[in-house]
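Pasting the structures here.
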Structure P
Amino acid sequence: MTRPQQQSSFHFVLAINLCLITTTISGLLQAAEPPPDQEKGIENVSLTNSPNIVFVMTDDQGYWDTGVSGNPDIETPSMDRIAAEGIQLRRYYAAPVCAPTRAGIMTGRHYLRTGLYNTRFGGDTMGIGEVTVAQLLKQADYRTGLFGKWHLGKYPGYQPQDRGFDEFFGHYHGHIERYEFPDQLHHNGTPVKTRGYVSELFTDAAKDFIDVSHESGKPFFCALMFNAPHSPWVLDTSHYGQPEGDQTLTKYLEKGLPIREARIYSLIDRVDQNVGRLLQHLEQLGIADNTLIVFTSDNGGVSKHWKGGMNGNKASTYEGGVRAPCFVRWPNRIAPGQVSNALTSHIDWLPTFCEVAGVKPPSDRTIDGKSLVQLMSENPSDSHHEYVYHTWDRYSPNPDRRWGISDGRWKLMCVVGNEASATKKNWRLFDLKNDPEEKKNLREQEPQTVNRLRSAFTDWFTDVTQGIEYRPIRIPISTNPKVVTELSPSWATWQGDHIQYTFDGYDWDTIDSWKERGESATWRLEIERSGKYKIQLSYGCSPQNAGGILNLQAGQRRLAHRVQATATAEQFGQFEAGTIWLEEGEHDFTASVAESRSNELMRLNSITLQPISN
């Protein structure tokens, strides 16, 4: 495919010359309704010859990070092919960051309705009462699989295989540290060892799932959630694999990209190769024509080499933070080369896939998304949502610091730091029709538009947050001896003048610097049944700091552990602390300094609880 010439303004990128072809598409098969499932609010509709659904999503890939968007340097022939053979949704919006988008995709609801509010600190767990698209599609006899990044809950009950997926292979966190021989992956709840490069691993697992599904004769829903190109931007590093990674990196360095940008482009290039492998596999099985495939990203981009004039990046509410690439191919249903500028959203996928599969969304809760089937079927419309809304705050939902709303033409937004409040002087109003680069603030010239949009945003924010408490869930503690529950530092609340939390890739986080008696970290637990639990600690302690005492307490039960030395404070040893009796119900579990002989008690990496059979 000949790539469009580089443009100086994103306004011209929107006018990429793709031939618009329209055809009359056959209507969706209709089906009868059996009675609803009262427990989950699910209504079933039987449908024969249902299409397969493949949902491919990357992590931190910007709207501008494809060839079809006008990028002159990146090479994405497979992504471009999906766009050319289907429809581009050019005004498709995600949330500013990843976990909120994923919650919206899974539920068809704005993420704040689900209790999820963050990407860390326990705020990245989707409410246990939510109904996922996987659960719904299983009602239509689909096999369901998710491969890659989940980031909606790491504890039992909240993992993908507990939320409707027959098969899960991937990771729970916002990112992983190793891309080759990745060591943070799980298969259906069990930690696993892996060999190879992560993008190939996830694609191979998806292909195997598709093979088994095809052999079973059932339609399938395959969610391939790549963790690339999220940082740490690692290419192949193994003895045999490194030359391949270096070759891709060299290609982009020779195009003049700085090293950071070359790494990001290389990761996207590698994903594109795997998307091509997946497309080829569908064709070899003879099922490509009956497969709806979506390609998109989970939020705005992190690359900065070429942005086509767009303002902002991931985590902001500028267009560059919330616009994502979105291409949909459905042979014999969607005519090739179509484009829509309608306001569409990540929350639209659940109702879309439900309509495709012939199953109704839950009727006992608000579904914010709208099916895209009509939009994709014939003569793409530029009308879908009246408004799209954007908000995200690191610690608690906030309607003032980082927010935005657009009606298609007008965009009202605010992006400020961690001030207690943001005044109207921080607001910006952009005319996206005439100023797609969001450069000219028209707040003073258009007061009525400002008031209308702000009122619509606050009404929406009040609605989606009504009655919801935003705090980490109580960590479920099972009585199954095979289930070992890890208490992570980021899930704790801590008290003390010296105690600190250090973020370093989730599995290497620590609680540091505590040294005075009473400084503490506390986790909220929910004990399934009273019983005795073995406690193991993972921590580092330099030899000169060893000898202090850590108290562990739940209710009236206490356990003391004398801190032992490791080679260095950054080497985490595993130490048995003893056993403790935990009563059934909701309890706080506290680790505190009882005695310290130095300037740091330890660097606590985790606490694990394992039931002991009675």
Structure Q
Amino acid sequence: MGTQSIDKYRTISTNQLVRAIVEAKSSSERFCFIFGSGASASSNIPTGGELERRWMAEMEENPGLGEIRAVAEGLREEGHLEYDFKEIEEAWQNAKASGDFLSSKYYFDIYKLRFFPNHRNGYHYLERIMANAKPSFGYHPLALMLTDEGKHNLVITTNFDSLVEDALFLYTDSKPLVINHELLADFAGDPNISRPIIAKIHRGIFFDPLNRPEETNELKGKWHDVLAAVFQCYTPVVIGYGGGDNSLMELMADENIRMKNGIYWCYVEEYGPPAEKIETLVQQKKGYLVRTAGFDAVMLAIGNALFPDRIGVHETEKYLNNRTGIQIENYEKEYRKLTEREESSGTAERCGNANKSEDELQIEIDKITDRGNASESERQRSDQMTAWDYRRQAERYYRAKQYKRAIEFFSRAIRKQPNTSTFYNDRGCAYSYLHEHEKAISDFNKAIEINPEYSNAYNNRGFEFSTVGEMERAFSDYGRAIELDPNYAEPYNNRGIAYWRQGEYERAFLHYNKAIELNPEYGKAYCNRGVYWNHFGQYEKAISDLEKAIALIPESPNPYKHCGVAWKKKGDMEKALAYLTKAIKLDPEYEEAYRERADVFRRIGEEIKAATDDKAADDMSAG
């Protein structure tokens, strides 16, 4: 170990490194990471030193070091090994006695000897030890940093594993550009790419990785020129890399390679300072050695400084649960589309007969459950229902307009899995139909707390605020829903309704138009636009929109009622009666439809029928 190769002031703490990274947010400085095998150690992928020990022990046991010595002699004569095996063997005996690792400089020779004569077995060996590795804690802050404003978005690694890619998939919505081969090296140096870039200079595990001395003594393809340019733009932070391969080390040590802001080389303080060649390189590049407690500790410090509200256990649990919930919800929607034909007849029958008893309804739901998801039914019988099983049952009650039962099952889902925003949003919708607005708003609040980017929950909460007269809060929520999802038609329609209630008819009309533009199959928006045309006496346009609404939402009484009004205004009482009667059939409690039909009866001289409808409407109003 070197002690004279670097100025003492060039050894700094992790906190000083973190401060430099944090302060870069307000400057043009960009950082990139260089990872070696030490960064993967806490993910249960053995380090190079651990593999050296393992492989030497395996060779010592079978076929024995004597036979390996003969192989090594031949390979050394042909120039395939860098070190005399006697030196390696002596280092191995010392390592066994002391419990230390061998020097990383022997890694490639030991690899070549261990997997002689078929080195492809070495690739398969590495595949196996990496196959089930999961990103350790440190990869979470790393993933957030790589996606934060596209500034510090580059990882350069000698590793073959996919831990960085896995972490980005797990903790972010960003898809990285993974450079698995030197033929793609130019992409690593493109400063216009803002998404995460993972540059694997010795290739990925599935791209015939470079893992022998003759393959790693120099950088392949354009890597030399690309990385030389990279170091002009990015300040490298090296973690878990011992410089065992000559290619990257020689590039960084090249006196012609300029590092604009030096280099930060992290080492684990517990194991002492790094090799002298590393100290010399850091001194030459006017960089710094960084004392650390390992990869995860460094990334925790960075995470606490940059993302304190995103890396905590509770915050991460909410994020992962919600992400999983959304994935399951999307899967369920696709599954439902494929099985829609099988379930549609039962659903239409329930919706068409709201007077069935709950027992009758449960029998029908159980039948559909058995048809559509036998495994769910079996789980119910064995008391092994999942949260999503309960949610599916709740949805069946919801579609059947049995909202109290729906709430019961949404609540069961929440008890099973309390951090899934979808469950609260759905239960809030059920409370809304029961006019329990305070409970509905509470559930939408919780859904938004869990997932602050849940546009559907903002839209639903906006509807509740509008219903209870809190228009300013309603407009705020509709605006947020549109901001999060500009192609989401429903908040445009609902904001149009809110404008209508305030007498701002033209603004309402523009919002209905926008909703229809975004979703040409949006029946409610056609209905609302039909109401607009009715209000301004353009009955032909009203009937056109309302007929479109009826075709799209045939079970809704509203377009029938408004269409009946349009025909009444045009003087066609026969058609008016037909549409108003259909509205009442669909909703026997539709007070406005009774009053409109009473008016039609009165116009055609049917006073008794008019009086009957007036009485029905008065009774509903009084009730």
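Every read-out reported here was derived from the displayed coordinates using simple, explicitly stated rules and does not represent laboratory data. None of the values given here were measured: they were computed from a predicted structure. Cβ atoms are built from the backbone, for glycine too; each structure is taken alone.
Some points to look at:
- Top of P, Q by mean projected area of the Cα convex hull in nm², largest first: Q
- When relative contact order in percent (Cα under 8 Å, 6 or more apart) is calculated for each of structures P, Q, structure P gives the greatest result.
- Structure responsible for 20.4, with mean count of other Cβ atoms within 10 Å over residues 243-250 calculated and labels P, Q on offer: Q
- Origin of the derived value -19500 (helix-only ellipticity at 222 nm (-39500 (n - 2.57) for each DSSP H run of 4 or more, over all residues; to 500); candidates P, Q): Q
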